[in-house]
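Down below are the structures I want you to see.
Only the coordinates and a few stated rules stand behind these numbers; no lab work does. Because the structure is predicted, anything quoted here is derived from the model rather than measured. Cβ atoms are built from the backbone, for glycine too; each structure is taken alone.
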Structure P
Amino acid sequence: MTFPEFNTKNILIIFGLLIAIVLSVGYSIYNFWDLEKFNMYLIDQLVRIQSITSSTTASLVNEKKVLGQSLQTEQSKNMVFEGQINQISSTVDELNKLRQLDPELLKKYSKVYFLNENYVPIELSLIDPSYLFQRSKPEFVQTHVRPFLHNMIEAAKQDGPILKVVSAYRSFYDQQSVKAGYKFTYGVGTANSFSADQGYSEHQLGTAVDFMATDLKVAFVNFDKSPSYKWLNDNAYKFGFALSYPKGNSYYKFEPWHWRFVGVRLAARLHDNQEHFYDLTQREIDNYLPVIFD
């Protein structure tokens, strides 16, 4: 085996190659270190960015929470304000209703309040002649009461009883004439027990009606024993009518034929609680005036 000769030229070449290798390795080591340093820098920047992002996110979450609470507060204020507006609107509507309604409609007139000779209901309408006991004798009723009355008579007819109107609206002077006739026929004491003086009659309001049962031979006699009276007791409240003078009242004798329109809501209360119109205070009754025709 032979070895190459090491002359000066070869030694220089080998030395040059070693230096090149050393420089190459050194450069690689330098580049690796530089890259590692840059990598550490990038990691540090990433940590800083994550920290900033985390802080920003927490701040945004907190801000969102604060804004949400503020929104809820404002919504609550708006709901309160809306409720106040609705209450004001309701009050205005009620005042407008009251302004258009006759304030006398629900007063307790029998020996309590007085209607003077000039009082006439704002609106009166003829009752359909087919619902009258005497077709040739026209009878009037307060205009807004008329459909309730007609509907009630029709409903009774569907169930069997035939209701006929004997008397409805009476003026101050009509009542004066009626009372005078009763006084002449029955005497003052007896007449006062069942007939109101002029100005104290519910008939002057145009909301009270006297009924006749067609199965009776004499008007009003034994009306309380008729199917018509039973039907009225069970159903009249649905149409806004209430019995004015029940048994044991302190105003007049029992008048099972005399029914007054007081509105469906008040009539339903009276029926459900087994109360009577004149049992309530005027303050209680007045609360139902705005809804009398609802």
Structure Q
Amino acid sequence: MADPDQTHHPDEIRRRLIDWAAAQADVRAMLLTSTRARPGAPADRFSDYDVILVVEDIAPYVADRRWIADFGEVLVTYWDPVYPAPGYGIDIIGNVIQYADGLKIDFTVWPVTLMQQIAAAPELLPELDAGYTVLLDKDGLTRNLQPPTYRAYVPAPPTEDEFQRWVEEFLSDVPYVAKFLWRDELLPAKWCLDTDMKHKYLRRVLEWRAAIDSGWSQPVSGALGKGLKKWLSPELWSRLETTYVGADLAENWEALFQTVALFREVVGEVAGHLGYVYPQELEERVVRYARSIQRQERR
């Protein structure tokens, strides 16, 4: 097996992609998107290559998947089912390919008809508006594509209704976590606490806080919160880290209340910036309810 730490020069990978596409008669265009297509975006040796293949017919790329081995020894793959492109209803396919030598390519395969419709549209799809580079275009399919604004994933300030709903939905998880911890049900407790409360609701609030510092002008995180750490103060990030604990029930009870406290602090700063009111009374009632569950003995 090849060395997984091998560094691939971006120019070399682009050239390999272009040469491969040029040799495939049914590949009519190829675009690079995401991090490696955005000026100044932080890319490292493990950053993947997000590639759109525009082909005559996607069916052969689904039926016979051996083509992915043209770029190296395949370590492991993930394939989406065939699905309609949002807003267009035309079937596409996507995959994630990790190669044994460390190269990672995420291919999305579009039919020519979809590319034609996207090129004729007044606005780009978000994945293109976030940044794209045309690597190859045999037929001028991309000639009329709008240029990217690089603002597709820039957070927008929440409306007051959205803000209040987000806070209430976050707080609605607290009784669930408390009940699961009281029952010694670790799996659902951890899902509610770490996935729903923190990864969904708290992460969005942290993104709002980071966006304030950027003037709501830059993407502050990628998928799953990637890159968010560099937008937050070391103190704030350290507090977030302390909310992640192991399997001990007492530690998870403490993590629950620390998560609520951190959420309150950060969302309070967002509320002050936007002129909204944080529902402090609601939070206090919810926390009291969770504390009352914590105090009850199990029989």
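Of note:
- With FRET efficiency 1/(1 + (r/R0)^6) of positions 68 and 220 (r between Cβ atoms, R0 = 35 Å, to 0.05) derived as 0.60, matching label from P, Q: Q
- Largest in FRET efficiency 1/(1 + (r/R0)^6) of positions 132 and 268 (r between Cβ atoms, R0 = 41 Å, to 0.05) among the labelled structures P, Q is structure P.
- FRET efficiency 1/(1 + (r/R0)^6) of positions 28 and 276 (r between Cβ atoms, R0 = 41 Å, to 0.05) derived as 0.25 - corresponding label from P, Q: Q
- Test item: helix-only ellipticity at 222 nm (-39500 (n - 2.57) for each DSSP H run of 4 or more, over all residues; to 500) calculated as -12500, pick one of P, Q: Q
- Source structure (of P, Q) for distance in nm of label points 7 Å out along Cα→Cβ at positions 20 and 148, computed value 2.0: Q
- Winner on distance in nm of label points 7 Å out along Cα→Cβ at positions 76 and 260 once structures P, Q are ranked, highest first: P
- Between structures P, Q, the greatest calculated value of Cα Rg over 2.2 N^0.38 Å, for residues 124-187 alone is seen in Q.
- Top of P, Q by Rg/Rh (Cα atoms, Kirkwood Rh), largest first: P
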